[in-house]
1. Name the one structure among I, II that distance in nm of label points 7 Å out along Cα→Cβ at positions 89 and 105 of 0.8 was derived from.
2. With semi-axes √(5λ) of the Cα gyration tensor in Å coming out at 21, 20, 12, pick the structure among I, II it was computed from.
3. With distance in nm of label points 7 Å out along Cα→Cβ at positions 9 and 97 as the yardstick, tell me which of I, II scores highest.
4. Going by distance in nm of label points 7 Å out along Cα→Cβ at positions 41 and 57, which of structures I, II comes out largest?
5. Out of I, II, choose the structure whose coordinates give relative contact order in percent (Cα under 8 Å, 6 or more apart) equal to 23 when calculated.
6. Determine which structure produced the value 0 for helix-only ellipticity at 222 nm (-39500 (n - 2.57) for each DSSP H run of 4 or more, over all residues; to 500), calculated from the coordinates; the candidates are I, II.
7. 1.2 is what came out when distance in nm of label points 7 Å out along Cα→Cβ at positions 17 and 81 was calculated for one structure; which of I, II is it?
Structure I
Amino acid sequence: MKAFYTILLLIVSNIFMTFAWYGHLKLQEMKISTHWPLYLIILFSWGIALFEYSCQVPANRIGFTGNGGPFSLMQLKVIQEVVTLIIFTLFTTVLFKGESLHWNHAAAFVCLILAVYFVFMK
């Protein structure tokens, strides 16, 4: 169950992270934050990032082998990167209609899947 909770928390964390890092661009596109000063956008993003950290830190603590979890630090990092790219891809293709996937993106995802395979190899 620790593996499940770790991955679930990483998914939730990365949803918040993606909104913190890129959500302001969608707000600008929607003419909501067009006139916000940069410091306000940073504070807005930090507010969202607080929720990201509230899931990321427990995910790493639960999942780390040093705390009785099933994953090494390297495995946690690779899982987190794969989750990040999946969430980012969904976010981008759903919310930003001008963005699309190309063959090189698919090739990069295959490389990431191979990274997961290799990091879990004994």
Structure II
Amino acid sequence: MVPYDKVWRTGANDATIFETNKDLTFGDQTLKAGEYSVFTIPGEQVWSIIFNSETGQWGVGFNGTANREPSNDKLTVEAIPSNLQDKEIEQFTIALEKAGEDMELIFMWDKTLVSVPFTVK
């Protein structure tokens, strides 16, 4: 299990890569087109989703913590997790879904779903 309030590599082995060829808007923040490693800080009430410009690194360092250089963080967005009361997701899943005119970046695992809305510029 992933402990609350600790940076997680958000996947297995290598740091998960998120790539976009267009600028994206998360709330009032813009993520420029490019390639990013995704890290999260799961919390009981709020998750932080971090897009970091360093890519290609192993997800966890030798000390057992996420292999992330905070100075390379380009955008951090917060999202409120939902409890999937009637469903359990055995395999950690990241999905992109269209939600009306907007999009959602979705993280699902166990009984937790975290949805991060964004728009494409």
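The numbers here are math on the coordinates, done by the rules we state, and not lab data. None of these values were measured; they are calculated from a predicted model. Cβ atoms are built from the backbone, for glycine too; each structure is taken alone.
1. Values: I: 0.8; II: 1.4.
This value belongs to structure I.
2. Only one of I, II returns 21, 20, 12 for semi-axes √(5λ) of the Cα gyration tensor in Å, namely II.
3. Biggest value here belongs to I.
4. Values: I: 2.8; II: 1.6.
Largest value of distance in nm of label points 7 Å out along Cα→Cβ at positions 41 and 57: I.
5. On the way: I: 31; II: 23.
Going through each structure in turn, the value belongs to II.
6. On the way: I: -27500; II: 0.
It was calculated from structure II.
7. Numbers: I: 1.2; II: 2.8.
Label of the originating structure: I.
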